[in-house]
Structure P
Amino acid sequence: MNPIVTSNDIIETYFRYIMTRFPLGKTDPEIREQVRTVLEKGKDRLFRGPILEIMPPYKKGRSLKSLSKNYSDLVALFSKNGNYPVERELFLHQEKALERISTNNIIVASGTGSGKTECFLFPIIQYCLENPGKGVRAVLIYPLNALVEDQIERLGKYLRGTQITFGKYTGQTPRKAVTSAEREKEPANHLISREEMRSAPPHILITNYAMLEYMYAVNLISWACLFMKKENESINP
């Protein structure tokens, strides 16, 4: 993306909006041109920027494939479905996180777009591949539903072709089972209704802190069963 070109495009789009939303001089081309000239001269008052932030590149580490001793199942999965280039170099903070997370509690502090999500998501997927069966393996908690939606898309990509189930449990999650047409739009391992998740809790549950508090406050015992669900055991929150 060229920031100068993009900035000029935004300014021009805003100019067109002003000229069409407030049709000054609509019947008189001369007045209309005068209005545009005034706006052009006052451009510095209407707009600022573009403001550029120069960020140095993150240090590179080893590839996911080189960490296959601890992530052999994950490497095999990505090599098969092609949803992550296993030979591409990780960022150094990703490599360190993936190496340490199996034996330590960690905090990853890094910039936007630096792959923080993969620092915890890859170990979770590896764990799920090693430990198939019933019950929730991980709970991902986000402050905003928009972030939840972003992670649902990412999980759908990474978990394609697996039996690892995932689903979001937020205020926007429908209560009842969806229609067959809606069901066909999503992969089978994406649970999209509360009814589905109650009958077969997903391996990876994505929610927000408010809904998590609600689940435990309203029906603590039933939701505690999520983490120790046995074959043919039902949950009725």
Structure Q
Amino acid sequence: METNFPCELQRRLEQAIAAGKYAKGEVLTSSDLAGQFQVANDEMLMVLLAEHRKGLVIKREGEVFEVLGLANTGFDSVFTHTAKSGLKPSSDVRAAEIKGASPEIAEKLDLEVGAPVYRFVRTRYINGEALANQINYIPFEVCPGLEYDDFSYYSFQKLLEEKYFAVFTQMEEDLAIVPADPQDMEILNLPEGSSVLVVRRLAVSATGFPLVWADIRIRPDRYPYVAELWPSAADLLANKVL
């Protein structure tokens, strides 16, 4: 899918904010910044609206924005938490593509239908055992170029924070146990008639905008791993005959 987002301009502005060139609370206008960076105003406005989504700035009136700077996160990624627990996490990216947002994904991510989004499909492993079949959807402007990154042995969340300055400040989760579909059975090596634990997670920025929508389908029979990584699911699993 073709995109016309000014990725290099975004990178330059984000690095300037991260380096402290623009102080927290400083008021910026797209026209002033366009002059400083010697680019068209509409390109700078596109970037500023992306930074508003990511939480580096907040939009005020018209084309006026206030600098927020880099937010702090109170969330360990699942990958980081896993490693701290003495387990060995890894993942295999089975698909990485840019697609137009479907009505469902557009609603989840607060986008227009058809807006470019990343669709990342991964198998997640713990100690070499397949644990989860996961799909992430991310607005393109959050992390342009993500398809070229290798996070097989690195935290996806930390990559977004450190390289793309996209920090999760809030997580919303829904949990359910549902019948495994054919792909779950193939990827997770489950027999027919099995169930999976589904974690649907929305990661939100400091300005309240969605950054990542994740659909995670997990082998619940590996209870010690699941209870360690998703403590909120422990009671649900303990009361369910799998």
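What follows draws every value from the coordinates through simple rules; no lab data is involved. It should be emphasised that the depicted structure is a prediction, and the values quoted were computed from it without experimental measurement. Cβ atoms are built from the backbone, for glycine too; each structure is taken alone.
Here distance in nm of label points 7 Å out along Cα→Cβ at positions 70 and 174 has been calculated and equals 3.4, so which of P, Q was it run on?
Comparing all candidates, it corresponds to Q.
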Comparing structures P, Q by distance in nm of label points 7 Å out along Cα→Cβ at positions 14 and 110, which one has the largest value? P
Distance in nm of label points 7 Å out along Cα→Cβ at positions 6 and 134: greatest across P, Q for structure P
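Out of P, Q, which has the highest value for distance in nm of label points 7 Å out along Cα→Cβ at positions 46 and 94? Provide the component values of the computation, followed by the final result.
On the way: P: 4.2; Q: 3.3.
Biggest value here belongs to P.
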When mean projected area of the Cα convex hull in nm² is calculated for structures P, Q, the one with the largest value is P
Here semi-axes √(5λ) of the Cα gyration tensor in Å, for residues 38-141 alone has been calculated and equals 39, 17, 14, so which of P, Q was it run on? P
Suppose helix-only ellipticity at 222 nm (-39500 (n - 2.57) for each DSSP H run of 4 or more, over all residues; to 500) works out to -8500; of P, Q, which structure was it derived from? Q
Test item: mean count of other Cβ atoms within 10 Å over residues 102-109 calculated as 9.2, pick one of P, Q: P
